[in-house]
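Chemist: Okay, got some structures for you below.
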Structure I
Amino acid sequence: MKERVRAVLVTADGTMLVIRRTKPDVPRYWVLPGGGVEPGDESLEAALHREIHEEIAGKADIVRLLHTIESDEERQLFYLARITTWSFDDRTGPEFSAEGRGEYALEEVPLTVEGLDGIDLKPEEIAHVLRGAISAGNLAPFGN
């Protein structure tokens, strides 16, 4: 089974970092930073740190596992993390230079229900989980 790790990266300003994906003939959508776990990764958290470094040249403090989505083919683990430094210009992930992958743009979105409602965050299940956590105050002290 393929494993992927992603992070809800919360900034000191109470926003979260998301990646806007633009592909030809596909409606614009947003994803959380992260990606596939590789055989050389020592742990799921190590894979997430590597992905955050590759995708946004950032360093994050992982707080806790927030949610898991599992199908027959894939398991995605979503972590809650604090981030203080990042540089989208210094990203190094191989997907950014691959032909036909479309555009990637880093954005800060308010960590509020209204902020989430303003984007089409994929997968929809994590958007639903985040809306519920924000409404319940379960992301405190993360700016909601």
Structure II
Amino acid sequence: MTLSKNATSPMSSKLLNASLWLAQALVFTAFVLIGWMKLFKPIPELAAMWPWTGQLPAMIVRGLAVIDIAGGIGIFIPALMRVKPGLTAAAATGCVILQICAMTFHISRGEIAVAPFNVILLTLSAFVLWGRRKRPVRAR
């Protein structure tokens, strides 16, 4: 028996699903932790870690924190809870856009050392976007 070009074996399907859950968990963890720090750490402490946070108005930094947390939650929790799991792909789209903007911002400031982290988050988010369109989680 041969598989058609579009058919996937049960093993490869399970591996893809496990990889998607891992990517979702990593993006969730990164975005929520980073967002939490941006939201609750005093700006001078943040500026010691990330100089740009001390050079922008605090409201922008705090607003970006909320966006980070929302993206992290959106990429993981709806699928995990199986409530509106389609939001996962929407959140992944937002995370991709956010990372493209972050990379553009950091590169324009000469902060090239930050780019690899943004590339990792961009890649993971894009993988989730692609994968959850291909293998969506079913709602309850």
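Only the coordinates and a few stated rules stand behind these numbers; no lab work does. What you see is a predicted model; the values in this text were computed from it and never measured. Cβ atoms are built from the backbone, for glycine too; each structure is taken alone.
Chemist: Can you tell which of I, II yields 0.99 when Cα Rg over 2.2 N^0.38 Å is derived from it? Before the final figure, lay out each step's value.
Modeler: On the way: I: 0.99; II: 1.20.
Among I, II, the structure yielding 0.99 for Cα Rg over 2.2 N^0.38 Å is I.
Chemist: Here's a follow-up. Can you spot which of I, II the value -6500 was calculated from, given it is helix-only ellipticity at 222 nm (-39500 (n - 2.57) for each DSSP H run of 4 or more, over all residues; to 500)? Mind dumping the intermediate values first?
Modeler: Details: I: -6500; II: -25500.
Checking each candidate, the match is I.
Chemist: A value of 34, 19, 14 was computed for Cα extents along the principal axes in Å, for residues 91-130 alone; which of I, II is the source structure? Can you show the working numbers first?
Modeler: Values: I: 34, 19, 14; II: 30, 14, 9.
This figure was derived from I.
Chemist: Hey, distance in nm of label points 7 Å out along Cα→Cβ at positions 19 and 107 derived from one of I, II reads 2.5; which structure?
Modeler: Values: I: 1.5; II: 2.5.
Label of the source structure: II.
Chemist: To continue, here is another question. Which of the displayed structures (I, II) returns the greatest value of relative contact order in percent (Cα under 8 Å, 6 or more apart) on calculation? List each step's numbers first, then the result.
Modeler: Details: I: 31; II: 26.
Going through I, II one by one, relative contact order in percent (Cα under 8 Å, 6 or more apart) peaks for structure I.
Chemist: Just checking, which of I, II has the largest value of distance in nm of label points 7 Å out along Cα→Cβ at positions 27 and 51? Intermediate results must be reported in sequence, preceding the final value.
Modeler: Values: I: 2.4; II: 3.1.
Answer by largest value of distance in nm of label points 7 Å out along Cα→Cβ at positions 27 and 51: II.
Chemist: Using distance in nm of label points 7 Å out along Cα→Cβ at positions 11 and 83 as the calculated read-out, with 1.0 as its value, let me know the right label among I, II.
Modeler: Numbers: I: 1.0; II: 3.8.
It must be structure I, since only it matches.
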